[in-house]
Structure P
Amino acid sequence: MNPFDPDMASMIHNEMRKHGIKLVLGYTVEGFKEKDNGVEVLLKDNPSLQADMVVLAIGVTPDTVLAKEAGLELGIKESIVVNDRMETSVPDIYAAGDAVQVKHYVTGNDALISLAGPANKQGRIIADNICGSDSRYLGSQGSSVIKVFDMTAATTGINETNAKKSGLEVDTVILSPMSHAGYYPGGKVMTMKVVFEKETYRLLGAQIIGYEGVDKRIDVLATAIHAGLKATQLKDLDLAYAPPYSSAKDPVNMAGFMIDNIAKGTLKQWHLEDMDKISRDKSVVLLDVRTVGEFNRGHMDGFKNIPVDELRERINEIEKGKPVYLICQSGLRSYIASRILEGNGYETYNFSGGFRFYDAVVNDRALIEKAYACGMDY
């Protein structure tokens, strides 16, 4: 699931495991052999896997032999280089679709993005230009969606991993809103990760995983990226609301409110990758504000539990002068706790995504580490 960051992909992995699929990740496949009316999958430095059938879902490699023989300029993976009119290096020869190299709409870098939507738009641009118009292709931003059993996973723009590889200074917000108003029956939790550029707050990308309303929100975010909106402007979008369809503050609005809080200095975050950097020598306060029952079902090591509803009465249990690192189930209650503590003179940092997100990612990593080529050790 390359379009998704590893932390978000963990939720897709968990959905697949829930339906009985065993995942063996992180191995290099070197080849295949027919064996015992099946297929032997040869792995580098590991025992082979036996299978009845092998499906290679490994992306697209352009088949550009004809273009090469015709002397056209080739780019990434020997894709065909075109300009913004979809014209190749040879005048009056055009190319579109999975075989062409395009500009990424967000980064401006050369990219190979094999999707039906961009291919169809490119075909229209070629037809326009052949017929005498001057149509231009603005680039691809990789908006895509996939159904994994009952789950929907969608992405647009660039993820955090690729943004950092491109040399961008980025931050993210992770939230778990309901697909529609919580008091209306049938709502489903979704997980959203929105990527934006530090300092400028340029909206770079988003990933959403859930069971209802995912495609709607990713399309809004894709439109916002194309329109050049800042991530802070997501809070201002006027989106359709009725309880069966959304909340009065749509999940996209909520992401915008969170980013706006960061921009104003109201919210300071800490992320999963900061776990090993946080001191355990009691120079900081580690505080879990979930209920006692939630805390007892699972928590991070070293965290003290004070439910948010008891925080005002027990605030003297928290030593002043030390940074307070907060966590709750989704990030909402810990944000409320942050506001209470900040109002009483504490310096606070809120965990992005909450324990729900942490638990999904950490459990996925543990299962990946326990996966062997000969099977799964559950």
Structure Q
Amino acid sequence: MKNYIYILSLLMLAGMAACSQKLDTTIKIENIDIKKDNQQSSDKKLAVLTEGKEKKETIWLKEKALYQFEAVADEFEYTVFIFADDEKSRLNEAPSDSANKGEQLYTGHYSMYLAEKDSTVAYKQGVLEQKGELTFSSSAVQAYPLILGENTIIAVIDSESHPKFYFINDGEIKEVQQNESILPIVGTKVKAINQKFIQTAHLVDGEDWIYTTWGFDKESMILFKHDETLVEGQEGEKWYKLWSEKSEYFFPFLNIELTSEVLEKAKQGIPLGSPYPIGTSISNIKKSDPHYFDEGIDVDGIPYVLYPEITYYFEEATGIVNAVSIPGERLKTTLTNVKKMFGTPDQEMKKNEGELAVYLAENYSIEILTDKDGKVERMYLRKK
């Protein structure tokens, strides 16, 4: 009887093992089928839609196009050409805001052509046809790519300094819509910032400056206004000279939110909005990020290095950072709001036309400097 039970148990175990093996095999087959389906779906996705579109050879466009540049979208790599069959060139006879006298001007009904990278054929896109006749100057770059993460926004600036933006989606170039209209820009330059935002500079009434930062929503293909700052007179002009000097330079914009954690981090010497804590060598910071605006000695005799979003102050003898400051444009808040978050300052006094509020954080102090209206102009973290 015992032998019978033993044999029966062995048979049951063998059956269970066979079922388990069969189930495991079935799962593996299903996983392979899913991978095949995903691969087939990816393979079916065309880099460039060709149906019903005119085409030209890329080798010919490389010789004839007014502009050509690389772009990326949906993991595909592209070449974009801007060309007009009826292009005419002439010398500009009278100076204007968009062109100097004697410059070569190119006019025509331009179209974009889209080709997968290294393809021999490019396909005509309809996005520029509705714009009518366009004029481009030989002395300015009026069409170029802006890299935002893994995608490219194409900027085209007309002769009146109005920017239009385009995006490659599902194998076609489509126009990007804006949730608010864009003012004419100064010159033809638009900037991509941190591969996330676009920034434009505008001159208002020939005197004041507006710096606008735009975000891009890929799903809806909408460019939305993220932040905007008005800078008056000479200060705005000074910023524009810096802004236009290098592609890495930009105007600081809203990208920090005050939280209750700021005071706790300050106790550890970790400043708001900086990747480097107090105690870091300024040489290491400059080596890691060489794109700083300026360096020198401030009015109090303290050496500093100025970046678009942060300023580092350091000991001259050792080069060790002992204070940092961030501009108020990154916070867009008031001292009233700061007090709601942090409570009553440990010290508060008048300074210049505004106020200075100080919060103590063990071996460090947070200093908030405001303008006459109570808006935060600058926020410091200092080692005592």
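Tell me which structure, out of P, Q, gives 1.7 once distance in nm of label points 7 Å out along Cα→Cβ at positions 162 and 226 is calculated.
Numbers: P: 1.7; Q: 2.6.
Attributed to the structure labelled P.
From which structure (P, Q) was Cα extents along the principal axes in Å calculated, if the value obtained is 99, 76, 38?
Details: P: 77, 58, 42; Q: 99, 76, 38.
Answer by label: Q.
Thinking only about mean count of other Cβ atoms within 10 Å over residues 50-57, which of P, Q has the largest value? Don't jump to the answer; show the numbers that get you there.
Numbers: P: 8.5; Q: 12.1.
Once mean count of other Cβ atoms within 10 Å over residues 50-57 is worked out for each structure, Q has the highest.
Can you tell which of P, Q yields 4.3 when distance in nm of label points 7 Å out along Cα→Cβ at positions 58 and 338 is derived from it? It would help to have the intermediate numbers written out before the result.
Working: P: 4.3; Q: 5.5.
Traced to structure P.
When relative contact order in percent (Cα under 8 Å, 6 or more apart) is compared over structures P, Q, which one is greatest?
On the way: P: 13; Q: 8.
With respect to relative contact order in percent (Cα under 8 Å, 6 or more apart), the highest-scoring structure among P, Q is P.
Every number here is computed from the coordinates shown, using simple stated rules; none is lab data. Computed from a predicted model, the values in this text were never measured in an experiment. Cβ atoms are built from the backbone, for glycine too; each structure is taken alone.
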